[in-house]
1. If helix-only ellipticity at 222 nm (-39500 (n - 2.57) for each DSSP H run of 4 or more, over all residues; to 500) computes to -23000, which of 1, 2, 3 did it come from?
2. Between structures 1, 2, 3, where is Cα Rg over 2.2 N^0.38 Å highest?
3. Comparing relative contact order in percent (Cα under 8 Å, 6 or more apart) across structures 1, 2, 3, which is largest?
4. Can you say which of 1, 2, 3 returns 1.6 when distance in nm of label points 7 Å out along Cα→Cβ at positions 108 and 236 is computed?
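Just so it is clear, none of the values below were taken in a lab; they were calculated from the coordinates. Note that the structure is a prediction, hence the values are computed from the model and not measured. Cβ atoms are built from the backbone, for glycine too; each structure is taken alone.
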Structure 1
Amino acid sequence: MIADTGSADTIFAISEKVKAQDFRLGLPGDDGMQQMRMLVNDSSLQETLDTLQHVLGAQTSARIVVLAVEAYLPKPEEDQNLKEGSTSIARESLYQEVIKGARIDLNFFLLVILSTVVASIGLIEDNIAVVIGAMVIAPLLGPNLALSLGTALGDAALMQKSIKTLGLGIFIAIGISVNIGWFWPGELASDELMARTEANLDSIALALASGAAATLSLTTGLSSVLVGVMVAVALLPPAVTLGIMLGKGEIQLAIGAGLLLAINIVCVNLASKLVFILKGFRPRTWLEKERAKSAMWRYLLGWVFTLIALSFFIYIRNAQSTM
């Protein structure tokens with residue numbers, strides 16, 4: 001922390017309250033600011049940050065920097081707090097990580113274009129290895145999780161940015177795959193492609209599991225590479241299939257792929273929101289909490305009703321196909 005020297009006693013009291021492992025004061029500067037260092041457990045990090053922001057909020061020049069501890073020597077013998085440290089990530093750290101995936105820049109455009117081309121070829125050629133390669137790129141993971149986090153925190157700007165990024169990514173993927181379907185000379189009836197033209201109840205379960213796993217990996221600070229693949233499985237292939245079928249003029253198959261895409265988007269966001277609720281991710285101040293709570297339940301109910309409507313449409317469509 002870099003704060004006014006008069007805040008030293010208050011911050012020291014905070015360190016005792018959160019049972020910090022260590023607290024150090026640097027020399028005061030000529031500008032009246034002083035550097036302070038506090039070593040806290042993961043389980044106390046969020047409480048510490050919230051308290052410090054409340055205390056230092058009026059100081060426009062105050063700064064808080066969070067640094068990860070790579071190693072701790074000598075190893076504590078019977079410190080249960082360190083031994084059983086929480087695997088939860090701080091709200092601020094999660095925000096900084098998630099917001100990167102909602103950016104619209106050259107990298108995002110390139111990732112969407114490359115993954116769409118790779119997925120299209122893999123689906124058409126019935127090559128599961130190539131499809132998996134497109135899944136690893138996973139460009140639609142970021143905006144979906146950013147939308148869920150924005151809802152959990154009541155951050156309207158993040159929600160709008162996420163929706164814009166997600167919509168643009170899907171539009172590009174469908175647009176490219178429409179052209180691929182239009183100009184592709186051979187037949188388009190591979191098993192991998194046809195599998196994405198049908199939406200069933202197991203598709204709902206897959207998307208719910210993918211969204212929950214992705215969010216859980218982020219909130220616990222674990223690697224999200226594998227989870228990114230799972231989310232890409234639920235989003236990119238049906239979007240590409242929708243475009244290819246539209247390019248070939250197969251409207252009924254395109255409707256099936258579009259329905260699968262809609263189901264997956266709804267389920268991924270619904271599962272993410274539920275995980276954020278269970279993990280207790282919410283804004284810091286009371287007013288922001290009330291706004292976020294209202295927004296969270298509105299969007300949650302909206303996704304639930306949308307999922308019910310889509311499930312009903314799937315039931316009707318499958319019933320008609322069996323007649």
Structure 2
Amino acid sequence: MYNEVINKIKEYDTIVIARHIGVDPDALCSQLALRDSIKLTYPDKKVIAIGTGSSRFTHLGKLDKLEKLENALLIVTDTPDKRRVDSLDFSMGAYSIKIDHHPFIEKFCDLEIIEDDKSSTCEIIMNIIDNTELLCDSNISELLYLGLVSDSNRFLFNSCSSNTFNIVSKLIDKYPFDMGKAYEKIYLRPLSEVRLQGYISLNMKVTPNKLGYIVVTDEVINELGVDSASAGNMVNDFNYIKEILVWATITEDKKNDQYRVSIRSRGPEINKIAEKHGGGGHKYASGVKAKSLDAAIEVMKDLDLELSLYNEEVI
């Protein structure tokens with residue numbers, strides 16, 4: 001199936017690569033790395049990566065300006081459903097491809113590469129490069145590594161397999177980069193975010209069923225001098241708290257008049273609950289965009305109920 005992707009890339013002179021809204025490193029790095037690999041392999045092709053950027057990830061690479069194009073090949077990375085695709089006008093595409101590691105939600109592309117047993121979409125792109133004629137270099141290698149490391153929380157999640165370590169080892173052996181400086185690109189953060197982490201630790205509510213959650217209001221965001229995405233991006237910092245099995249951040253996004261709910265679990269599967277409330281994701285890492293705080297709290301109630309059932313089964 002990887003070769004089908006390459007055949008389609010060869011067929012089109014114009015290629016547009018998109019990913020999901022609410023950008024994260026795996027989404028951004030997978031589209032940028034794929035763009036740069038295609039351009040390196042086929043220099044005469046016009047290849048652009050589009051989407052709304054984030055000041056937090058500007059140092060990972062630059063996106064391209066969206067242009068009005070026709071007869072383009074559209075590639076969507078790291079996105080399971082059409083409504084979450086960022087900035088892409090499907091009418092300008094003659095053919096579309098999806099490359100994703102989320103559980104299947106809907107088919108919206110002509111060709112879909114879905115490998116939900118992979119740690120990240122970046123891992124899939126690594127495999128495509130390793131098994132086809134697509135070229136790589138140290139910059140592309142670094143992008144793919146950072147996307148994988150971020151989505152697997154530094155190889156801590158069960159989504160990592162022997163293939164994950166094998167393909168990473170092969171990639172960085174052939175295309176080495178400064179790993180210390182690379183890690184700074186996703187883990188170096190301002191003191192304001194460290195203080196936000198302290199605020200979350202001190203104010204997190206924990207239920208008897210082992211649900212931990214925090215509401216980060218716009219007032220707190222402004223007081224600490226962080227942006228609304230910071231709390232959600234911090235959710236992986238609370239993985240190993242003994243008294244918590246499921247944890248979530250509820251962040252007020254005043255600009256978009258919504259509350260962003262980021263959820264993680266090391267117990268019950270949570271993606272179905274996220275889907276029930278209009279969100280989605282992986283079994284143990286999901287999210288929801290709630291229209292109100294009350295709606296976000298309803299998600300917490302469902303998570304707490306799921307935990308009560310889970311705890312009964314475990315006991």
Structure 3
Amino acid sequence: MEYLSFDRAMREQFGTKVYKLALSSGCTCPNRDGTVGYGGCTFCSEGGSGEFAAPSAPPAQQIREARKRVEAKIPTSIPPEERRFIAYYQSFTNTYMPVDRLESMLADVMACPEIAAVSLGTRPDCLEQDKVELLGRLQAVKPVWIELGLQTMHDDTARAVHRGYPLNVFYETYGRLKEAGIPVIVHLIFGLPGEDRERMLESVRYLASLDPPPDGVKLQLLQILKGTALGEQFLREPFPVMSLPEYADLIVDALKILPPRTVIHRLTGDGPKRLLIAPLWCADKKRVIGQNVLVANPKTQGILRAYGTLPIR
């Protein structure tokens with residue numbers, strides 16, 4: 001089984017390995033402040049699903065602090081001046097601000113020579129046309145990616161997890177982003193309450209059917225966390241969660257559906273262990289992507305084992 005891994009794609013694009021710097025835009029979310037709703041999505045943590053982000057500060061300062069946290073991962077054979085990074089805005093909704101403030105923030109970040117690209121996690125209902133036009137213009141300076149948290153194509157599930165917008169909003173925004181030449185990465189969550197295997201794969205097929213297809217996809221296991229509405233629901237009335245073999249098997253079928261040149265940014269995730277309620281097996285990311293755990297499942301041998309290193313099909 002072959003797929004285009006994030007690491008391989010970045011080496012193709014930038015000629016070297018790149019590292020993510022988790023930064024903070026200082027934004028909240030319209031699904032928390034009352035514009036769309038309160039409390040956010042039921043699965044979203046207090047940190048807006050970005051617990052590893054740097055504290056809010058001027059961009060250059062955040063980049064310096066974030067670099068300190070990742071330098072240990074970088075081989076000493078790569079001189080500091082040759083190291084390249086992605087400014088990664090993950091937590092909350094990072095285009096939920098006036099367009100002039102967004103432009104100022106991005107200009108400061110893109111002026112840092114070590115930044116190869118910027119990735120903005122956001123919602124499709126927070127990308128007004130003036131912001132889309134700005135992001136389109138900035139592509140001439142450095143790549144700016146938009147990460148859209150779709151999670152599921154099914155509106156009934158979206159309502160149940162309090163996502164706060166219907167599928168048609170995603171579709172309309174996605175089309176405007178692609179028309180403007182902006183790379184789009186779409187997030188899906190596997191294991192949302194009420195979704196069986198077929199409904200999860202329907203969301204994958206939906207992404208594969210988009211024209212053009214997404215530039216990248218992040219596949220994420222639902223992690224039930226303390227302090228979330230979903231966590232409270234689970235503690236009151238536990239619902240089924242996937243086992244590792246079930247999840248690995250689902251990932252295999254998802255990879256078969258997605259177009260060959262769609263970059264697979266993530267096959268799983270590793271949220272904060274102190275908050276994890278279930279499934280507990282996902283706390284050990286090395287085990288999840290390790291070679292021994294999948295031996296009993298021939299269909300999935302070599303998929304998560306070779307995470308990030310498989311050749312392009």
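1. Traced to structure 1.
2. 1
3. 3
4. Details: 1: 1.6; 2: 2.4; 3: 4.2.
Source structure for this number: 1.
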